[in-house]
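**Student:** Following this line, the structures themselves.
Every number in this text was worked out from the coordinates using simple rules, so none of it is lab data. Every value quoted in this text rests on a predicted model; they were computed, and no experiment measured them. Cβ atoms are built from the backbone, for glycine too; each structure is taken alone.
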Structure P
Amino acid sequence: MKAARYLLVLASLSTALVHAQITTFKNVVVIFQENRTPDNLFQGLCTTPTACSTTPTGKQYNIQTKNWLDKSVPGGVIQPLTVFLANTYDLSHAHSAWVAQCDLNASGACVMDGAAGVTCTPQMNTTCPTQPQFRYAIGDPNHVPPYTLQPYLTLATQYAWANYMFQTNEGPSFPAHQYIFGATSAPSKTDDAMGIFAAENMSPGKQGAGCIANSNVTVKLINSAGSETALAPIFPCFDHGTISDLLENKLLTWGYYAMGQGSIWTAPNAISHICGASGQTCAGTDFTNNVDFTNPSDVLTAITSCSLKTVTWITPTGQNSDHASSNTGGGPAWVASIVNAIGNSWTQSGNKCDYWGANSPGNETAIFITWDDWGGWYDHEPPAILASPQGGYQYGFRVPLIAVSAYTPVQVVNNRRHDFGSILRFIEQNYKIGNLGFADTRCDPSWTTCSSDNLSGFFNYTQTPRVFNTIPAEHDAEYFINDKTPPTDPDDD
């Protein structure tokens, strides 16, 4: 009898050990929020005097809580004030705003004391406060406390946080979304090699984007010298490989959730061979089969119905965006609803699918939550500037990054330097699909080899998979699925 019990225990341990040994994730989800920096959005991580440091060690978060640099005031520093997440003004995050805030010195490094030069645009019947760039977000009074920002803080402390994540581009949303989908905002592979990139949002605005924009719409290009005037603006329809092409080459699926077919946040609409433009409609099968532009919350239904694609990109609506002036404060709960849907998919689907992976080995999902650009807000960390030719537009400012999975230990704080290319490199290496040769194969000079910068440090592939605990939030998936409020673009650009 004792021998039988002993064998049973060994069998149980063996099963658990096998379960804990994974080499890849089955699914990858990229949640791409809007326009915030760590200094602006994550002051709530600094719960004790030693929790945050600008020279972090151990599990400290690199958040600066005082003495923000401002060359426009005597003494050169300013003390930050607070602002609600759903504020009533918008800060410029054009490339010109990046240049002002960076304030390059003679050696070509960002001093990071020029945020006062970023312009502010108020919403109707409001005004911009004095120096709004030097503020950090707090919970809104019209939301149930303490949930407005708490989901983000819970995710950052319970899973993996990157102290040094930078947007790859030095500008706003349109090029940022091209980078997270295709590793470049260049019109072609040749342009990328020459350091020529789309640098701004469309002009004029509100007339479509990508290959289905109005014929008068153009986008500014920037060259390897960092000039936006040396090249003529072009129509924003490009053609080069993307991560979706690499996935399809290996018979793997992909999905992209965005609000609106002709939006600057709907990255596939600017890739000619995916969009298949027919007038002002993307009619290509690659687009119609994989891009959901009705409502980003449709991803919640895809999760509960066990129809999540292998790799999924998710962008918010205006209401659930963190974009200044356009949101209603719903972003943190919306992000939590996606994580919760994946984490609880085993029970919500009636044990038909388990995207978390703790109950059914082989179905594990890696979730990356990051923000598309800095939004004009202050952040103290200077980015590295790549060598020519790409260095004319890479890298941009710091943005938050949180990694979540059943194989992410509690409170991982990563102090290596990453960018959007790091996420795409992780996808490429996870599925062994090759590479594009753009930002996915370039990396911060602090890395000895770019192949090592694949975010694997956020995961412990040999640990026993974590049981998922629901992230407390003001609203759950059912709220967003049944929300009848007409969805809007993440911004009114």
Structure Q
Amino acid sequence: MAYIGKDLVGILSHNKEMTTMTGDGSTTTLTLTRTPGSVNNVEVYMDGIFQTPGVEYTLMGDTITFTSAPDTGIDVVAMVGQDSIIVTPETNTITGSKIVDGSITDAKIATGFSSSKLSGTLPAVDGSALTNLNSNTVTKNANDPATDTNPSSGVGSFWINTTSGEAFVCTDATTDANVWFNVGGGSGDVAFFSFQGTTSGYTSGGNDGGNSNVIDKFSFSSDGDASDVGNLTVGRKYLTGQSSSTHGYSSGGHISTDSNVIDKFSFSSDGDASDVGDITVATHAISGQSSETHGYVSGGNGNLNVINKFSFTTDGDASDVGDLTVGRSSAAGQSSETHGYNSGGYTGSPSNVIDKFSFSSDGDATDVGDLTVTRQAPAGQSTSAHGYTSGGNSGTHSNVIDKFSFSSDGDASDVGDITVSRHAVTGQSSTTHGYTSGGTTGSNSNVIDKFSFSSDGDASDVGDITVSRHATAGQQY
């Protein structure tokens, strides 16, 4: 009859082994040649008579102990039963059919598993089955992140634009000044740039019938009137403004004579400004620009062509780093991520020149285009892609909003109107809108105008500064 049972491949059996002794009436132990593991695996015979395991003898290891010493001359025979052992299979002899489905436990693969063992196409992983992954670190949204996204998981948070497929990682989670690095196949990081604010616009100094020292602040998130939050160190008019990520600056201007003062005030806490340095030439009717690290003052009264530069990180005096193409005063200032722009102004007559100079290397400006209307004392606004010039005086008061590209040099186009034609206005920029505040129509204005960056069109009147005045400086946070 054929064998019925499990495959015996890999199982080895031992033959029985015999150990003998002759009783002497006193010896009660017998040491076996093999350790049987159980008393039931040992058969003991005395003169051929089978002895009962666990009754007539016991087992400890490889030693039998008799209940009574065999009498003298008794032949004692102990037979150790057959053992079976499982031997280690030879390499490459185990096939998949030998392993029971689902029999491999987690403990068997928890350690020592190398990534090199993974090859070929892997199956899709169900995200709901993943563990130790904080869902707050990954956001899927139809739009890009913004500088005020403020991810709860901070630096290292991941953002996927489900419309464009672009992916971003947060490298700086400073509140309302986030930096998101584009790690996708496209281009364009999302970063806080000082020429755009997310919280507030500021209007400082100016001519209110005298020399004003007022620092006004108005909200970007909700339309409304400005509030007086501090004072400049010296009241003055025809000054210009710069913005870092933490502070506003008001530079130059006119008191009874021209000023060289650089004032600095905090964005995080309302209060008065402090004098932190001087521009190289005391002058007024100047324009301001801001990089991430430095403030710039360009042009000035008497048709100056000087480009001044001062540090945001260390208080101190400015240095002369280049010249405009044409010396002029009362121009508007704009800033891209890489360049400063000086547009319009007065050279003896109103100008339409758009000058451009580099932030990364000091040097002279180049003429890269023209405004649609020659004019002096307009306001400047900036996005990451375009510069705007609003208002001004071209022989009559202007309401024109001009727009020109940062990515390709060229002339501006007329894209809308501010609500009231006026000049000696100042500009502020949020991430979504441009603002034109104050100015004069022949009498001082307190109007705050707002226009959209995303769609060309006219401005709307959204509030008032605290004191009607012109020739002010603008900042944004």
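**Student:** Have a look at P, Q and say which one yields 25 for relative contact order in percent (Cα under 8 Å, 6 or more apart), as calculated. All intermediate terms of the calculation are to be shown ahead of the outcome.
**Tutor:** Values: P: 25; Q: 10.
Considering all the candidates, the number was obtained from P.
**Student:** Which one of P, Q has P(r) over Cα pairs in 20 Å bins from 0, in percent, as calculated from the coordinates, equal to 21, 34, 11, 9, 10, 12, 4, 0? Let's see the in-between values first.
**Tutor:** Working: P: 24, 59, 15, 2, 0; Q: 21, 34, 11, 9, 10, 12, 4, 0.
It traces back to Q.
**Student:** Also, quick follow-up: For distance in nm of label points 7 Å out along Cα→Cβ at positions 164 and 324, which of the structures P, Q scores highest?
**Tutor:** On the way: P: 2.7; Q: 3.4.
Evaluating distance in nm of label points 7 Å out along Cα→Cβ at positions 164 and 324 on every structure, the highest lands on Q.
**Student:** If we compute distance in nm of label points 7 Å out along Cα→Cβ at positions 252 and 468 for structures P, Q, which one ends up with the highest value? All intermediate terms of the calculation are to be shown ahead of the outcome.
**Tutor:** Working: P: 2.0; Q: 2.8.
Largest one: structure Q.
**Student:** If we compute mean count of other Cβ atoms within 10 Å over residues 156-163 for structures P, Q, which one ends up with the highest value?
**Tutor:** Working: P: 22.5; Q: 16.4.
Going through P, Q one by one, mean count of other Cβ atoms within 10 Å over residues 156-163 is largest in P.
**Student:** Taking helix-only ellipticity at 222 nm (-39500 (n - 2.57) for each DSSP H run of 4 or more, over all residues; to 500) from the coordinates of each of P, Q, which one would give -6500?
**Tutor:** Details: P: -6500; Q: 0.
It must be structure P, since only it matches.
**Student:** Quick one: semi-axes √(5λ) of the Cα gyration tensor in Å, for residues 276-403 alone came out at 30, 21, 17 when computed from one of P, Q, so which one is it? Could the numbers behind the result be given before it?
**Tutor:** Details: P: 30, 21, 17; Q: 23, 16, 12.
The correct label is P.
**Student:** If you don't mind, there's one more thing I want to ask. For the read-out distance in nm of label points 7 Å out along Cα→Cβ at positions 364 and 420, a value of 4.2 was computed from one structure; give its label from P, Q. Walk me through the intermediate numbers first.
**Tutor:** On the way: P: 2.8; Q: 4.2.
Source structure: Q.
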